[in-house]
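The following blocks contain the structures, represented as structure tokens.
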Structure I
Amino acid sequence: MHYTTRQSSGVEALGESPTFMAFQEQLSRVAKVDRPVLILGERGSGKELAIRRLHYLSARWQGPLVALNCAALSPGVLESELFGHEAGAFTGASGRRKGRFEAAESGSLFLDEIGLVPINVQEKILRVVEYREFERVGGSEPIEVDVRIVGATHADLPALAETGQFKRDLLDRLSFEVLFLPPLRERREDILLLARHFANRMATELGRPGLVEFSPNAESQLESYPWPGNIRELKNVIERAVYRSTGTRIGSIEFNPFVCPWTPQAETTATPTTESSQQTAPVIAPTKRLSLQEAIAQLEVQHIREALEKNGFHQGKAAESLGLSYHQFRRLMAKHKKAL
């Protein structure tokens with residue numbers, strides 16, 4: 001049995017590991033309490049999906065869920081985006097404009113990367129949390145607002161508070177509950193479940209019939225990889241593997257798409273030579289042993305030839321017999337084109 005939630009955009013969360021289930025239970029419990037919440041987690045671990053679920057399980061689910069990435073804006077623009085501005089507040093402010101707080105009235109405001117909010121903007125957010133009112137940039141009239149603030153970050157907020165980069169009072173107000181979203185490496189029971197979900201969704205997008213399967217080698221690769229980019233990286237890796245495959249079985253996984261299909265050769269600079277030295281010298285067969293790189297190259301060529309012969313020179317079947325994807329096999333052939 002696994003846990004999943006759905007919204008209009010599709011599967012919002014998927015997992016069956018004890019760590020993931022414990023997080024979802026905490027999320028469900030605090031969703032019903034109308035207080036600020038902080039969700040801490042690494043990039044790509046699914047913080048936005050968790051916050052969407054928090055909102056739709058709360059009493060504010062019929063209100064708007066408004067999001068703002070605080071890392072993407074300069075301090076001046078961030079303040080205007082949050083609180084709005086009056087006409088003439090700054091150059092280019094030709095009219096009054098409402099901010100995200102007003103847009104989120106009766107709903108939830110999701111502040112992503114809240115640890116990067118500058119101090120002067122933190123002070124205005126603190127006033128909203130304490131008094132439920134603020135002033136637009138360039139204005140003096142207090143505006144009342146009813147909004148639940150949900151913050152997310154991968155930063156160490158207590159450490160930032162110790163160094164004066166984050167207001168201690170604001171941290172205290174926002175941390176009614178602090179949830180720690182586990183990284184993918186701490187919920188390895190979910191890796192294959194997520195991989196199959198992403199794989200079959202990609203196959204459907206490509207119009208391919210049948211369910212995608214992973215070979216034991218591919219499953220082992222997926223479960224042993226550390227996943228520094230978390231679910232976002234897993235999704236990209238799996239979708240790329242399905243896209244590059246020719247069938248419904250994934251033989252192996254390629255994690256790094258920036259692998260050059262040929263061996264880069266160092267440029268050589270010609271040096272002046274005398275007329276005598278330009279004459280062709282007789283070629284003498286080397287007597288030294290093969291280098292490790294040469295030995296590996298010979299072994300790869302041998303395996304490619306044998307796989308092709310055994311599979312009637314069908315490249316897709318030859319690739320699968322070697323535990324490689326079709327794309328990986330083609331690049332290996334290109335690498336040894338002259339030898340083949």
Structure II
Amino acid sequence: MLRSMAVYLLVLLSIGNPLHAAQSGAKSGRPALAKIRISQSAVNTRSAILWIAHGQGLFAKNGLEVETIYLRSSNLQMAAMATGDVQFASSGGAPVLSAVSGGQDLKIVASPSNRLAYDLVVRPDIKEAKDLRGKRFGVTNIGGTTWMAAILALEHLGLDHQRDQIRINALGNQTILAQAVEAGNIDATLLDPFLSRRLKQKGLSVLIDLYRAKIPFINTSLIANGNYIRDNPDIVESVLKSLLEAQALVAAPANKNIVLQTMARQMKLTDPTILEEGYQEILVGFERKPYPSVEGLRNIQRMMAGLNPKVTRLKAEELIDSRFVRKLDDSGYIDGLFTKGH
């Protein structure tokens with residue numbers, strides 16, 4: 001089923017040919033690699049770990065032949081997971097809650113990004129939180145991550161969008177939001193830090209850095225089907241090892257050029273300043289020990305309740321399977337990666 005979907009709905013990243021690799025392995029007498037697919041629906045700095053794991057041969061080192069598939073929405077990701085033709089997804093907590101409330105058996109295996117990491121960018125006339133009352137707040141779409149993040153950010157500032165008549169408008173992606181706040185079509189929005197820095201140079205302000213606010217939220221996580229986890233625990237562990245090794249590689253200063261070149265190629269960026277800002281964002285934006293945050297998932301669940309009452313029946317802790325992170329942590333494997341570097 002996913003093969004037919006792929007022709008029309010998927011854009012495959014240029015990361016190699018699994019069939020060719022398998023044939024080459026067979027001819028050389030090497031053990032066959034376990035072939036899996038991992039989907040992603042975002043192309044941003046947080047995707048760098050996945051790109052590095054593949055590009056630097058870390059998946060292959062851990063016995064995996066990985067095909068990374070780009071799907072243009074998290075809904076498509078969850079649909080692909082339902083068919084079983086995609087074994088893992090790199091996605092947020094909200095799509096998991098929505099899918100599980102609809103009957104899917106999904107688990108969050110790891111979450112390297114457990115807090116909101118946006119900057120709240122505002123027009124120059126907004127100096128403090130109370131100035132947001134009655135203003136226009138731009139988000140990507142209603143019910144999406146920036147929408148939930150906007151409500152949580154306002155809560156953190158002591159505001160309520162309904163009580164304080166803050167109009168939340170769905171406009172589009174981060175680039176559109178940045179253009180809208182710069183043009184004055186909205187008064188506030190949430191942007192990735194490397195985008196907000198450019199707007200600060202044009203006179204706009206960052207009212208709050210949400211990463212420093214430490215608001216629990218599952219931004220990026222590794223997701224798998226419950227049955228697949230039960231049947232293939234070794235593969236799940238190998239995927240997690242590969243991603244952790246990629247994270248350690250990124251954290252080592254000696255590998256900076258590799259990371260910058262990977263980002264430039266995958267994100268089609270040429271501006272060295274933007275690339276440097278994205279690189280710095282990666283260094284501070286990931287948890288070394290990616291235990292999924294129950295509180296982060298509960299925050300998302302609370303935000304989704306008005307749109308999808310079914311999610312209120314779910315127990316957040318039952319959607320999390322952190323035993324693989326725990327095993328690698330208890331064994332000293334994770335600490336060892338960051339101690340020896342790459």
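Every read-out reported here was derived from the displayed coordinates using simple, explicitly stated rules and does not represent laboratory data. Given the structure is predicted, the values throughout are model-derived calculations rather than measurements. Cβ atoms are built from the backbone, for glycine too; each structure is taken alone.
Matching task: 67, 47, 43 is the computed value of Cα extents along the principal axes in Å. Pick the structure from I, II. Computed on structure II. Upon calculation of log10 I(q)/I(0) by the Debye sum over Cα atoms at q = 0.16, 0.21, 0.22, 0.24 Å⁻¹, for residues 33-136 alone from the atomic coordinates, which of the structures I, II produces -0.75, -1.23, -1.32, -1.47? It traces back to I.
For the structures shown (I, II), distance in nm of label points 7 Å out along Cα→Cβ at positions 97 and 305 is largest in I. Given a value of 17 for relative contact order in percent (Cα under 8 Å, 6 or more apart), point me to the structure among I, II it was derived from. Source structure for this number: I.
Among candidates I, II, the computation of mean count of other Cβ atoms within 10 Å over residues 113-120 that gave 18.4 used structure I.
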